[in-house]
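Colleague: What follows is a set of structures for review.
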Structure I
Amino acid sequence: MKIDLSITPKTLEAPLDKFWQLSGKKILAIEKNFNTQKGAPVFTINGRYTTRGWTEWTQGFQFGSSLLQFDATGEEKFLEIGRRNTVEKMAPHLTHKGVHDHGFNNLSTYGNLWRLMAEGKIPQNAWEKSFYELALKVSGAVQAMRWTPIRDGGYIYSFNGPQSLFVDTIRSCRIVMLSHALGHILQGENDEKINMMERAVKHLLATANYSVFYGEGRDAYDVSGRTAHECIFNVNDGNYRCPNAQQGFSGFTTWTRGLAWAMCGFAEELEFIQSLPNDALSGIIDRDELLKVLMKGAIATADFYIENTATDGIPYWDTGAPGLAFMGDYLKRTSEPFNDYEPVDSSAACITAQGLLRLGKILREKNDKRSDTYTQAGLTVAKTLLSEAYLSHDDNHEGLILHSVYHRPNGWDNVPEGRKIPCGESSMWGDYHARELMLYITRLIRKEPYYTFYSGLYK
């Protein structure tokens, strides 16, 4: 990746204005055209959003996008769309005990509404705020119930079953920690009180220790900063067995969206944990020790991304995808979404850039010289996503950010006529995280309060 050191948030102001105009049109088109009775919109095929039965993990992104649009533009119609659909359609996600996605679906909807009220962007209403808080408390507790103990801790297991730790789930730790911070208590058999903060911390440690590699000789493919999408454990004795992949090429290569989830997750959790009272982790772990582990993971994954991404900051879908061998020095060129061998994944870039910017801020506050590298890398990615190559200007295309990939091994992604690989399509998670990223930068430009998922705790 070639980092542009000249970009500032202010230089992106004009492209951001265009972004929010396009974003609003896309949201309204989906609201008009998509039938949610058939499921949640997942990705586009020939520019139209479609469902894909696996889990309904993207519905919160659909309605949460309207709330981010309202935050950025102040247009009340988007608040109405987001709030109405949250109340009418999101309740089943609060008590869904079969998934690891609570941080995605419910922080994007109930969490954004709670945050907006705390920030004074929507009118204060005690009962309404309590409704949002109750939803967050319940969701975090249900998520924390999916628990597998292992020899050195435990983790929230994926929808694959108790043996499975997904790197993605680091972002669901947010809602588990938030539920605890809001004062909620998870109770088990015989009224056993289960510490949700402890479970979230153990999950973070498991992710850092098993899902991320550090070039320390763990296996023959141990490259610092690479990630495994899935880690497999023996549930009988709690021992780690091997890396695996569901959406990546293999357990020994790096699926770049999994890498992105880790990067964004580490940065957000670092910010959250630093904001907690000094005694918040008492009896669980020394806070400095935890921060050290998370920072190690954040730096390693960020460096790996920068070193293994095209010059414009957009990654290919997996760093070990076999077709890359036919593409020459592809890391020394800008990304090529219309090549004949392997697709890029713009959604990974949307998620990653936010992680890079947050990591840069954390390090800047510590007077760490590395902060500029990560901040400018994040802005470089954002600039590319705002360019004609990736931002969808076509009114007939319901997607916002082009060239996203969902599940390459399963062959779910659309290959347009005349092409050899998936390209030209969008995803609901990619579009949502593009909006999160652009809202982050927009609020910096406007000098608004710093954008976090937990800002409501301190209002």
Structure II
Amino acid sequence: MPEVADGLDAAEPAIAVDFDWKRHRKYVVFMVFIAFFLNSLDRNIITILVQPIKQEFHLMDWQMGMMTGLTFAVFYNIVGLGTARFIDGGAIRRNIIAGGLALWSIATALCGVAQNFWQLALFRASIGVGEGTFGPASMTTISDYYGPNERAKTMGTYLLGLPLGSLVGLPAGGWVAQHYGWRAALMVVGMPGLIVALIVRLTMREPPRGLSEGKAIKVTAPVPVAQVFRVVTRKRTVVHLLAAASLSSFSTVGGSAWFPTFLQRDFGLSIAQVGTAWGIIVGLTGALCAFGGGWLADRFGSKDPKYYMRLPAITMMISLPFYLLATAAGNFWLCLACLIVPSALNNSWIPAGIAVTQSLAPMAMRALLGMFVTMAANLVGYGIAQPAIGALSDLFTHYIGNDAEGLRWALIVSSVCYPWAAFHFWMASRTIGRDMEPYEVGAFGSQ
């Protein structure tokens, strides 16, 4: 008999709700998608504004990496961990999503009035505070509306907000920055989130815990962190997934943060041009991958869960040579053509990875375990990779004497994490079947 986690009452035989939850859940996914669209835009608009900000404040690349990445990541993870604990203790997730969305929207707009490096870093940290609440709240809400055989595809649907935020927002933000300055671009993309936050608060319904599994769970207290860590260390799949998420984010998130600046330096693009080119590349390909990756993961993983991790291992290895060709290409169009493949595949692990965390953890630990993976990816991708690539760029520039070449070599060095991440995804695929929760295992192979 499975253990009942600390802080939980025993599962009840049925769940009674006073609304048509199977119909409402589609609206929930749509609203979470809109929130994630704004999340992506507010977080990543800064990547096409690095050059003008650096020039105005007379900064080095490592400082830009610290400001855009580390300050964001530290507060994102601290707040995210606390939010996950709060959610596992029974907090209303709809209110958390709405409050976080309002906070990060205001902070993005305030970045536009910053007068120095430290003010900008403070406001970026505030964006991290707001966005840190979103991941655990949205992941567990969707998991309570959708069962294990539907989660990866559904996660992929709401994760479409990430690439579509780039597709729509970066060209628009680049145009505003080109004509009205980088400050105006930050203020324009920040303010719409306040309206969406109000809509979320007033219209989204909070699902009962365990709704999708038909197992009513009444949460009376959050599970102790020590107990969650015991689950993590006992399950090798979780350990390999944490390693894979961290390593893949070093190359993919770190590279994505610096590639717009590389295009400006190497090919002389304006802010509007790089916003359009980069937005279209990562937006269209990323949208295809977010939904397609989730669909493929559910299609194969529902028959054998090893494919949830095996597919990301394959995509990491496919991406590597194209990423290297893009950094070495001396022609702009060849560079963009090569970027299509890694841009399409870089985030293919996210829908499956998030879905897997919700099947590897007991219900009372889902938010926290999901946050561990998100923390690992963001701390390394934003907090370590961005300043590290910036520091490598400064180092190579010092010896080469050209900032475009310096950044090129920094990006090439960062690609070493692609095959390393693939190794851990593959290792996770070998143990996932035996590490899944008992009530989740029965759902696989039933289709």
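Throughout, read-outs are computed from the coordinates displayed, never taken from laboratory work. Note that the structure is predicted; figures quoted are calculated from it, not measured. Cβ atoms are built from the backbone, for glycine too; each structure is taken alone.
Colleague: Among I, II, considering only relative contact order in percent (Cα under 8 Å, 6 or more apart), which has the greatest calculated value? Show your work: numbers first, answer last.
Modeller: On the way: I: 19; II: 27.
Largest value of relative contact order in percent (Cα under 8 Å, 6 or more apart): II.
Colleague: Another question about this same structure. To test your reading of the models, identify which of I, II gives 36, 24, 19 for semi-axes √(5λ) of the Cα gyration tensor in Å when calculated. Spell out each step's value before the answer.
Modeller: Working: I: 29, 27, 22; II: 36, 24, 19.
The read-out comes from structure II.
Colleague: Figure out for me which of the structures I, II the number 1.01 belongs to, where Rg/Rh (Cα atoms, Kirkwood Rh), for residues 194-249 alone was derived from the coordinates. Write out the running numbers ahead of the final one.
Modeller: On the way: I: 1.01; II: 1.14.
Of the options listed, only I reproduces it.
Colleague: To test your reading of the models, identify which of I, II gives -25000 for helix-only ellipticity at 222 nm (-39500 (n - 2.57) for each DSSP H run of 4 or more, over all residues; to 500) when calculated.
Modeller: Values: I: -14000; II: -25000.
Label of the source structure: II.
Colleague: Moving on to the next point. Work out which structure the value 3.2 belongs to, where distance in nm of label points 7 Å out along Cα→Cβ at positions 50 and 170 was derived from one of I, II. Kindly include the intermediate steps, with their values, before the conclusion.
Modeller: Working: I: 3.2; II: 1.2.
Attributed to the structure labelled I.
Colleague: Could you tell me which structure in I, II was used to calculate mean count of other Cβ atoms within 10 Å over residues 234-241 as 20.6? It would help to have the intermediate numbers written out before the result.
Modeller: Values: I: 11.6; II: 20.6.
The read-out comes from structure II.
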